[in-house]
1. Can you say which of I, II returns 0.97 when Rg/Rh (Cα atoms, Kirkwood Rh) is computed?
2. Looking at structures I, II, which one was distance in nm of label points 7 Å out along Cα→Cβ at positions 517 and 549 calculated from, given that it came out as 2.4?
3. When relative contact order in percent (Cα under 8 Å, 6 or more apart) is computed for each of I, II, which one produces 9?
4. Which structure, out of I, II, was Cα extents along the principal axes in Å, for residues 141-332 alone derived from, given a value of 67, 43, 29?
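Quick note: the coordinates plus some simple rules give every number you see, no bench work behind them. Keep in mind that what you see is a predicted model, and the values were worked out from it rather than measured. Cβ atoms are built from the backbone, for glycine too; each structure is taken alone.
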Structure I
């Protein structure tokens, strides 16, 4: 079996199942093996019901002690029942599972597994997983992988396919690292790492697999980065620019003055583009620090000098938002932009017209997503490329856009708060500018870390804000039930909130598996105020700016890194109103409470990033990875900072041949 063999070459996978895999961008063996688990289930011995306490995530063996009561609240089907063992009784609640009566037989024993909650004097669990006793016995003390799925594709199907591939003795060579590095860094082989990342025999083997794959991602990334850096040092400035009256007039017309930090960065950019070499600069600034206006000024200077500019965003939603902002400013301030929006969702006929206008120079500013770097897009005189949320693009995408012109200036922006020591490594081909101030008119966000006992109180607070005309986000770590049985999921949670809130409060859900048009429609409705509460995954981490949103509640906050929680929090506090962030912690671990306390006491992203770097440990392998910094699949720059430093050391000392091999593997 070859790594590039089609997914349907695996026994048991037919055309229908292959189409389901393709929805997850899995079309061949290599892509399947790199479809790493998003989390792991660890199954422990069931405990007596009498021993459960609020906040515990446990399993207990019990049988149905009465009937199953089912009711419908608006569109939500709720099933309530009680189960018991020799030590006591506990209430269970299920959503959208009317078929329970055919599954649970009175008097039969089952194992239930879930998060224990408390209301008044009694304990209960919502949506616990259900297992037959013999089925659960096989899972005891094992780490079971949980994968990102799509409708119609089960975790069992993905697991079986990966087991089949890894068991094939004919699977071609997987190793990508030199033997001397494997020995020097005490890394397991690639085959062993893949086997243990998917099916770890214990936590130690999982950590060893993670270490190997994280190192490999860093090593390959830094090899490519070094190649880009060596090329960039030779680039002469082919598009020398100078400040014109256009940018001066815009600065005078804006209803606010730039902060000192913004002025400093703007001066650095002007010096770069008027100098001898091509600009390669990163603007690092906290959420809401004012990076976008600096990008607009840079693009305005570009078109005023007679060149074309491009702004690439990671999502359709963010690209559309940038296009609408710049189009509005163009009209209001009579700017020299002739902008166009180019995303994957633009109809083919419209794209052809856009291509012609870009190539002729009729359009001088192209705003979009990865569609900007497709082969069909030809620019007349592209001089500046701005990429927003740099951590969502690999070096390849950034380089591909820069290659659309000759020695194009590159400006990248990131709100990801990365400590400077790591930023120097990760952005080794870029000069770094930092906007360390926030605009004076922004009120600091008020934060609260609460436990599940305060969930109802949080709902009431959200409802109060909505009644006063504001909007709210609720963030969940998973999309749908079954991804990880003990975590809140977007689809069910949205339905639950519709029952919790009064009928006049509009609730909707948003997640990354939706089609771009559907996501854009929901985001437009939220921005317009037609949706009051938006239940979402971390897809809103970038690409949404709604000044009227004042509350964010993050479920299972302990499952995210501090830096990502801070990124999410940045979606509120973007307007004139006081804003709030509620971090709901479902863990009873003291170290978790200490970590989240950092967020409760600070809104400084760089301080939080430094604390994240200190406090993250191997235990966080079991957290939820919704997105990765710099598009790494396994590696985490905070948790794996030691591997990042080791990879940098090895790349700097590696031979040219080793680097060339690594780069060719990536490309």
Structure II
């Protein structure tokens, strides 16, 4: 027995070849010369003995597959079964590629089968050949197909039509459903079909407990089959006599609805299942004109596009939510009768599909989450970069390959930090500047732009904190002014200075070091929290204006960090704090994730509690205010600080990281 296979190095082709190797005879595989490595990998994967798999060099896009005359003569009259699997199985592929591969490729395969006088031409079509037929599409139907506007559907239909019209050799046509991985191993080579929803399921798992009921879409019935069953069916039907000229639907006779299908994967992923599923047909009462008008609105289109992009769901996949076609498969069932080839139930192997995807195909596995991958060769400016959090961040960022710019008032500390970075092999530029002086800010921006053309990441870390109750601040209005001057106006001046260059290059990130106090509304920090809140509010407003220009604003609500800034408050010697290096790790996280906000769980909880039960939260904060008195320095008197009491230490440990 001699076989010829196109698409043999592809996913379905490889599995079919594994089946054919169980039969005697040679298998000739069409291979492009530049794809020799794929053929070698195929031989190794299937464990073929020498001489069982033979490459035939050619090109699907050329007449008669571009196979040389000598190879054609060698195969003439010898090929018993010609399997044509080479095609694009991708809804998102461009139309030109699909025509070239699916339609022209099939024409060339038919030509070659004619030239070598193949015994039977087995064309692997697709249920997509039916288009969007509204009803049950039978195996003997073809011209009845409707809704072929989509290039994928149309080229599948046209390629099958070529075989029906132009192939003079005996032929058999197979229309597989959506093909997923092996029901035995879960293996598949790329995400397709239901796999497009796996990222959504993973996000649900990370956000919600498994027991929580959720709402989903019921959707239409989606026909899915595993690759091992598919190739077993093709192999059996291809070798069964008396079936030439027929078409076989390799489909599930009882397909699941989309909601049911996705719930099997939710269960496999230990994610919450969609307990309540809304049938899309409920919205049929809305006139199509109204639906199209709403979905065509620019904000709606952009929001939909953004959500789908984040979930990695191609828009083309959404048509299957209301896919109208069912498939009759009685001819296939008759052909498989007595073969013991039984279609497994999705509920029995969904876990294998999920497990293989999560281990091998999850797009997050291939995302560069290293700091070096984000900053190597880029210009990163850090204010307050000579000590504390800024110094620790500068060392990490420069160590990852960034061109690091540090800004501070103290030349001595700047030079020391610069020398330390350069000794470690990093690139560092130091600029002395007083960011409370707006003219100095402008001069700094001008100098940096002249020297480096722009800044890719601006980290507004320099800041001033004042711990003093409002009652002790009546005659100290200048505390509010100088805190606002550095924490808000100084940062804002740099942002406004560097944004034009970021906008011009359509990329950039601005990271503002804020405080957990903004979320917790810490008493005695009214001046500090107000200045940081102003910067937070500005960032939220600006983010909306620049999000479509690839410029991110990230706010880090930093918990208490052991730096010289908190030194005067001796009570902090006995409360939990972050080290500058741990705080720098939050900045690294901000650079890698480009998140809008990075905060501790306690900070988020405090903000949520304040929003839900403000009066109760007020009592908690007032208790803290009474428990932690003003320092002697805040009172303007000399005296030794009392050591922290057990009650204070316990409260600070409970509210870890909050400024008191």
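1. Numbers: I: 0.97; II: 1.11.
Value 0.97 for Rg/Rh (Cα atoms, Kirkwood Rh) corresponds to I out of I, II.
2. Details: I: 2.4; II: 3.2.
It traces back to I.
3. The read-out was computed on structure II.
4. I
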